[in-house]
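Dropping the structures in below, format is structure tokens.
No lab work stands behind these numbers, since they all come straight from the coordinates. Just so you know, these numbers come straight off a predicted model, no measurement behind them. Cβ atoms are built from the backbone, for glycine too; each structure is taken alone.
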Structure I
Amino acid sequence: MMLKKLLIANRGEIAVRVIRAAQDLGIATVAVYSAADADALHVQLADEAVLIGPPAAKKSYLNIEALLAAALSTGCDSIHPGYGFLAENAAFSDAVTAAGLVFVGPSGDAIRLMGDKVSARTAAADAGVPVVPGSKGRVESIEAARAVLEETGFPVMIKAAAGGGGRGIRIAHSLIEFEQGFAQAQAEALAAFGDGGLYMEKVIARARHIEVQVLADGQNAIHCYERECSLQRRRQKVWEEAPSRALSPALREELCASAVALARAVSYSGAGTVEYLYDDAADRFYFIEMNTRIQVEHPVTEAITGIDLVAEMLRIAGGEPLWLVQGDVTVKGHAIEVRINAEDPARDFAPFPGTVGALRIPGGPGVRFDSMLYNGYQVPPFYDSLLAKLIVHAETREAALARLTRALKELEIGDLVTTRALFLALAADPDVRAGDVHTRWLEGWLVENAAALAS
């Protein structure tokens, strides 16, 4: 049974992305919007739109009752959560199902299992997937945490068991830093996620962040190969590419097979991402977490495989079995995605909301621009600063970098300060061009290049 009418419980470029995928499949779409988003592009493109509350996200995009009421009043049979907001909220998945609607994503039980970093580590280990050395479960007290230190040593990472986005994380290089960081991480996790639970992992020096895209229908599962997301600022990804140039064919096969094994072990359904740290020095990978939603960086996987991941989510949610087998998925060329944010890199990435002036969107072969922008659009100050994603694809990584540089030069978003200049500089950097980066490389680069960004 294909879905007939879909409510998109999100905003911005991901809402636009889901609306387009649904309409391509003949599914009617309903947008929701806050009072701040009345003129947003996703509202204009959907077949219907419903006002769900004031600008504050907790009174609109995080308001489960308002979202369900909008879906039911417009005759929807399903809800797609996008990413962020309620996308990995098990209670929302449960509530959608209890209302007689289809949640386009995994079950609440799967979200709970994989959303808790401790239970996810346990599930991964049980499925035979290597995990970073660390605590075997939640660490409830500073005394228990000190005992874990005997195995991990320093440096050690203290991490929130719930949530994500880099919050509730501290790295300690000494006992004093550890005891201070433990209390800080606990308080931050409780404030951000309503759950102060922590766990601990050994810090891997010069780690790369590599993740595997999976698709599953609850019984069958496949992978769509990997993406590398090592260029990060404060543990937030800014640049993603696929495939990773760091992996040998044998290690790639092992890594991707482990992600499929985990998806099968937890009876996963929908699109998901299994994330790993790759230790260059030891040539080993370790599971860190699973994201139970579509990712911001999913277009690079679509570019190299030709698979519409959002469309596959909709088909699976509609009850269709996964029609792809692993042999159907092949990689062609190389893709890079950069996140165009309304932020000023020269001012510690301060948000820069405002009105879009002259807008020139890059084009040509192998160029994709996912956005919610149009001339005169007023970027509201209430939400994430992501404006667009620029994705390029070419036969080789070198050609993709050249195409990225050309597309960035072509891009114009008038009257706003964005991260465009940052990516032009990164695309020209020798280390980036050589692929010689790791998860902490960018923060050092930003310190060294602060003056250049300011100019």
Structure II
Amino acid sequence: MQAIIKAGTPRGTVQAPPSKSVVHREIICSALAAGKSTISGAAMSKDIEATIRAVRALGAEISQEKEKDSGGLALGVRGIGSCCDPGGPGRITGSGTTSAGGSASGDLPVLYCGESGSTLRFMIPVALLSGGGVFICAPRLIERGISVYEEAFLPLGIDISIHKDTSEILVRGRLRPGAFEIPGDVSSQFVSGLLFALPLLEGDSRISVRPPVESRPYIDITVDILKKAGIELDICDDTASGGGITFEIPGQQKYRARHWKAEGDWSNGAFLLGMNTLAKYGPAGAAQYDGSRVDRDESERAGGSPGSDRRRPPVQVSGLDPDSCQGDKVCVELLEAAGRWQAGDEPIGISGCPDLGPVLMAVGAACGGCVLMGTARLRIKESDRAQAMASELAKFGIRVDVFEDSVIVEPGCLAAPDEVLDGHNDHRIVMSLALLASITGGRIDGCQAVSKSWPGFWDVFRGLGMDVEIVNASGAAQATQ
């Protein structure tokens, strides 16, 4: 599908979508508890659907109901805690079997992960509580790999076989308590996956995360949610002195059922806040917004006329908690840095928040260039995000140089693209290109990729006054959610 966007100025008030990072974790903790939990304010995306399928495959029951007040979804989760009590049989009931690479998988549950790396990496240790599972993945997810688990589980005799021809990963064996050493510069999801499973084992365990520890805020989200679910663990954090993190996890613990409330997502909220950065520093500059934080009532008391306040951001975003554990809340400072970046300024470091890379590159392209550091992990996302953005920004007349762990967005004049833009089957690439197309106009192929994390993105885009039409391959208009 293709999005046809006309140039315009986004304006209005919008609620940030719920954080899929948080909801993933709340679903898993609820599924591992005994009894009924609820999650209010959730929303469906391809990634969240994948985690729901996965915990259902292990025996959890999940219902969903539309909330009258908020319009969001309330999830009801009846967990499998009674099936995996410490010291008990540890049985998790599966909902189906298959064969992987032509070899029988026995009675292992089948977990359909799609493109969700979070689902795959979170659920492998959980499935190993009861013998393993067969993980069905999109080809790109298979390519991203799970070598961290292959190395960590080798001493336990756990068999992991990857079958690229059928896009299946077969994991067989039982997780046992012990000491695990995990590299901190690959993905925090491997650490989180172990943190979910190890408290349910009979004995105590330790996780040593080797420095450098990147994406630390995502580990913090996991720890915060684990503690709310009744799980105890001790943390020795040496990152301030260049060291790693050690987690001491007592065994024989139980997850506690509870009510959760989803919080707004800073990762996707960055695209909304980026609209204000473009209004402040982009081609139209301060003609729209000078960046001062003054509300409308205060402006009018000071003599301004209603509707003409240049100090009020054109896009008002609600639902983002500044005290959240989400590391991507740093987007406020990083978007500002990318918008006003000038030659000689310090590079903008994103090693702890790689998901912000594409939107920062887009803002830099529109506002006179920028330099990003800590970009190595952009290669192992849904696409090679640095190269994908470099390819698409060239269509806007902006040169980008991509290095091993840095990206230089050269200064240039943003031009309307003559070619159709390619979303690279990556939700964050599509949303970043939409920001730039709001200035120049443009067409984006593969615009449906936003459904991975934010199916309602195009409706929100329209709701802010943008003219966007979604057409299928034959050119027929399509309705958005």
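Who wins on FRET efficiency 1/(1 + (r/R0)^6) of positions 11 and 387 (r between Cβ atoms, R0 = 30 Å, to 0.05) among I, II, i.e. which is largest? Intermediate values should be presented prior to the final figure.
Values: I: 1.00; II: 0.35.
For this comparison of FRET efficiency 1/(1 + (r/R0)^6) of positions 11 and 387 (r between Cβ atoms, R0 = 30 Å, to 0.05), the top structure is I.
Here Rg and Dmax of the Cα atoms in Å, for residues 211-330 alone was calculated and came to 21.0, 65; which of the structures I, II was it taken from? Here the read-out was taken from II.
FRET efficiency 1/(1 + (r/R0)^6) of positions 35 and 347 (r between Cβ atoms, R0 = 41 Å, to 0.05) computed as 0.90: which structure among I, II? Kindly include the intermediate steps, with their values, before the conclusion.
Details: I: 0.90; II: 0.25.
Only one of I, II returns 0.90 for FRET efficiency 1/(1 + (r/R0)^6) of positions 35 and 347 (r between Cβ atoms, R0 = 41 Å, to 0.05), namely I.
Could you tell me which structure in I, II was used to calculate Rg and Dmax of the Cα atoms in Å, for residues 259-322 alone as 13.6, 44? This figure was derived from I. For FRET efficiency 1/(1 + (r/R0)^6) of positions 283 and 419 (r between Cβ atoms, R0 = 30 Å, to 0.05), find whichever of I, II sits highest and give me its label. Answer by largest value of FRET efficiency 1/(1 + (r/R0)^6) of positions 283 and 419 (r between Cβ atoms, R0 = 30 Å, to 0.05): II.
Computing P(r) over Cα pairs in 5 Å bins from 0, in percent, for residues 147-266 alone across structures I, II gives 2, 10, 15, 15, 17, 19, 13, 7, 2, 0 for structure I. Taking mean count of other Cβ atoms within 10 Å over residues 187-194 as the criterion, the highest value among I, II goes to II.
Taking relative contact order in percent (Cα under 8 Å, 6 or more apart) as the quantity of interest, name the structure among I, II where it is greatest.
Details: I: 14; II: 19.
Comparing I, II by relative contact order in percent (Cα under 8 Å, 6 or more apart), the maximum is at II.
Comparing Kirkwood radius over Cα pairs in Å across structures I, II, the highest value is found for II.
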